[in-house]
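No value in this document is a laboratory result; all are computed from the given coordinates. Every value quoted in this text rests on a predicted model; they were computed, and no experiment measured them. Cβ atoms are built from the backbone, for glycine too; each structure is taken alone.
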Structure P
Amino acid sequence: MASSDFAEESDISRMVDRRMALTREWDALVEQVRKLPGFEDFLKPPPLEKLLPAAEHGPVAMINVSRWRCDALLVLDGGVRVRELPDLRAIEVEEKTRAYLTVLDMVSQRWRAWWQAKQGVGDLGQAEQELSAAEDRAEKMLRAILRWLWRTVAEPVLDELGFTATPDGDESTWPRLWWCPTGLLTMLPLHAAGDHLTDGTHRPTVLDRVVSSYTPTLRALMQAREPLPEDRTPELLIVTVPQVGDEPPLPEAAAERAMLQRRFPGRHRVLDGPEATVDEVARLLPTYRWAHLSCHGNQLLDDPSQGGLRLADDVLTVARLSAEQHQGDFAFLSACKTATGGLGLADEAITLAAALHYTGYRHVIGTLWTVNSSVAAEVATAVYNPQDEPFDPAGSVLRLHTVLRRLRETERLSVWTPFIHLGP
């Protein structure tokens, strides 16, 4: 045997020995960590009994999408119930999600072209026709997707839970339901599933059966219910960037800012326009209990961690937001595409809304795609509730639910369905 062969075998042997030694060292370190108080389950799947309390205020529907079968794991206060979803197929989820994201992207492009034509670049009449056609196509597809979501996911889940009719009484007494979708379902509006054109007392829609929220994981929902430290006076950070780069302006950003200044007199800090830089917003966010951000979003479908908020000088990315704990109580993201994830990382809950929730904001309201700025302002006004009442972030989900039911009667589906709530 040649000397080179002996040398190669020797190198391989050393590599194997080194790998085995590192493995033993890793196992020993993990065992040391697990002996520390509070770290008994370090790197272990959490035991079921520790996750069941996530459903103490209402069931959590975890929707598992797999190419073998799809199920709803219904976490209840006391156990887990499995409801098979035989009509839900992974390949269909992928096809519908990709097709709809393509249509949404076309609407955004047509809207940008229309705005440029308004500035004298291009044919305004043609731009208006193309924008209208794209919006009609998106509306038609959205209506079909909402009906499909109802048939394949929402109706089986609600029937299994006994939510089969519109509840009597005030909406504040309605049952709560937390959606925990996986994969590409995270990009679709489960909270709006159903046929909203149906007449009658008991419409076949989620919006008419339960008050919906989302959670990335059961553990995130439980952590969001933990008490916040009382080290900060409840105050609001208002960030408004009505115009940046070549993006169309957000004319309602100023109205939102004025509304919030009236709503929180003496209890706010404003960063407007050029003041709203990445470093300044990142510096101030951890010091405020509440945050309202009105600006453009910049979501990269192939690299979602690098998407984020377009501020005066750059993008405040999901990655940078996720690197710090904020221990906040409420965040309203009045920004385009703040909750649109990435197709390349479909199983990663790293959207901007989810990132803020993970970093410590208990309640987050975001959007699934580009929204009309005037409607965003209307939703914000409703969510922050009347000025003569104390602002209660815990009530934001109910106020959102109420305003969405109202908007449904007068607006297109694509106008109101993007708004979602994450948190307890």
Structure Q
Amino acid sequence: MSDRRVLLIVGGGIAAYKCLELVRLLRGRGIAVRPVLTEAGSKFVTPLSLAALCEDRVHTDLFSLTDEAEMGHIQLSRSADLIVVAPATADLMARAAAGLANDLATTLLLATDTPVLMVPAMNVRMWNHPATQRNLATLRADGVRFVGPEVGDMACGETGPGRMAEPAAICAAVLEALSPARGPLAGRRAIVTAGPTAEPIDPVRVLTNRSSGKQGFAIAGALAALGAEVVLVAGPVSEPTPAGVRRVDVETAREMLAACEAALPADIAVCVAAVADWRPAEVSTGKTKKVAGAAPPEIQLVENPDILATLSRRADRPALVVGFAAETETVEAHAQAKLERKGCDWIVANDVSRPGVMGGTANTVSIVSATGIERWEEAPKTEVAARLAARIAAALDGDPA
């Protein structure tokens, strides 16, 4: 990467401080970084900090007499292998989507044919607003790539999608964007869910399950190995993130659904996670204490959102939606019923009553679709993942087998 150059546009948002760490990570990999600081961005990071870390001058002014004598904005826009906008605020995204050019940042974005990677960061309501979602769809249709936003706590005190991705995740996306695209899934975007969800009862206890996340993580890695851009939405597990995969950590089913919807549009969705069907109707603010002689507390449950069915029935559903069915009896019959009920394209069924499946390294699965049932012999979960990824690539290429 020593011959690669990134043009970094720093937008105005509290998350702009993460750009300093991003620069350090990129420079550590030999990537040159040329900084552009917006007027709003300068309220959060200083030109001196950026210049020192980038070892390059900071560009701020569209009407710089020095730069514009040589049409500086044109030279800047074409001097890099990749343009990164971080944080990409709601305002920056809106102006870029509309094709405005009223400052140096938006002029650079309009005057370039260089690939662009945006890293959104904004309040959850701003992110979810129909206008921002329209702008997101427009920019993606124009070929702009995105990292994030993540689901989590934000400076405004609210929680949800809108948190800027961490520097390590942005760096990984930059490295991927600077690498030549290869593999049958190059240019495709995939969402994979993995692991359990944990539904709080009180600050100490949760409702959860035994899912280790191993199969879902293996599938995310296999899809990335075939060239896909993969967003892995992971419940609380300790599995290492596969190479080339962007990971979003969540705990509850509602957080997992929000993260999946934030990652749309996508070509592929593989819902491997063991999502809790129910959650406590009320979460105690303090630890529920055992009282001698008293009956155990009653916990009223309410139904969680159905992530697989929701993704399958959206107007912008991925072209291929794959669900998983972990069953303990009449496995294939349950999987066929689930396929019809959820509206997805395939169900990958496995018998988790057998010892060693939950948390183990091997799996035996059947692929249930509208055309029938395909039974696979037991194999390591990594091998199951590679075979499933190849089958997904073939299906998207027009081969149903």
Of the structures P, Q, the one that -9500 was derived from, the read-out being helix-only ellipticity at 222 nm (-39500 (n - 2.57) for each DSSP H run of 4 or more, over all residues; to 500): Q
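For distance in nm of label points 7 Å out along Cα→Cβ at positions 18 and 314, the calculated result is 3.6, so let me know which of P, Q that is.
The correct label is P.
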Origin of the derived value -0.73, -1.01, -1.17, -1.34 (log10 I(q)/I(0) by the Debye sum over Cα atoms at q = 0.10, 0.12, 0.13, 0.14 Å⁻¹; candidates P, Q): P
Which entry (P, Q) yields the derived value 1.00 for FRET efficiency 1/(1 + (r/R0)^6) of positions 34 and 114 (r between Cβ atoms, R0 = 35 Å, to 0.05): Q
